[in-house]
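Just so it is clear, none of the values below were taken in a lab; they were calculated from the coordinates. Note that this is a predicted model, so its numbers are computed, not measured. Cβ atoms are built from the backbone, for glycine too; each structure is taken alone.
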Structure 1
Amino acid sequence: MGPDAIFSIVRGHAATVLSISPDSVPFDGRLVDLGANSIDRLEIVTMTMESLGLKFSLVELSHVDNIRDLVGFFHAKAQRGAA
């Protein structure tokens, strides 16, 4: 699965959790800037993990600062899982 498809999943989950339009979730944005608190961010990440069939320690996300980084992280994990 490519980064665009993963972004679409993250965008959809963010829109659902935050009750906003998917179009208002920018690739270079930050979830916190969209109004996401720590619980919202955890829910978005967990939903995306489930959608992608991934399991990992949430501590691994400590370096993720924005949605682009999050998509890149999920893409790398999905690639390793598919290998």
Structure 2
Amino acid sequence: MVEGTGKFTFSVSFGYLIENGKLTTPLKNATLIGTNTIILKNIDMVGNDKGFFIGTCGKSGQSVPVTAGTPTLRINKMTVGGIKA
């Protein structure tokens, strides 16, 4: 969900923390929290790969399928909440 202020909360099914340049702790059901302008400023590496995924976007019990694509990004500072897998 993204608010008009640019604040967002996104759910991630599965991912990894990157610590000292290495994939470390696997996370499941993680939540990413931030403000879009701050996160964009914190992107410090962009991969040369291409990744596409299918998901859903919804509100108030309604959802619509969406597709998005991006290279791998490293964000050097971000609030992440989740459970160790």
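Summary of values
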| item | result |
| --- | --- |
| Identity of the structure behind 30 (criterion: relative contact order in percent (Cα under 8 Å, 6 or more apart), calculated), options 1, 2 | 2 |
| Entry that produces -18500 once helix-only ellipticity at 222 nm (-39500 (n - 2.57) for each DSSP H run of 4 or more, over all residues; to 500) is calculated, selected from 1, 2 | 1 |
| Origin of the value 2.0, where distance in nm of label points 7 Å out along Cα→Cβ at positions 19 and 75 was derived from one of 1, 2 | 2 |
| Among 1, 2, which structure scores highest (criterion: distance in nm of label points 7 Å out along Cα→Cβ at positions 27 and 43) | 1 |
| Structure with the greatest value (metric distance in nm of label points 7 Å out along Cα→Cβ at positions 11 and 67, set 1, 2) | 2 |
| Structures 1, 2, by mean count of other Cβ atoms within 10 Å over residues 3-10: label with the highest value | 1 |
| Structures 1, 2, by Rg/Rh (Cα atoms, Kirkwood Rh): label with the highest value | 2 |
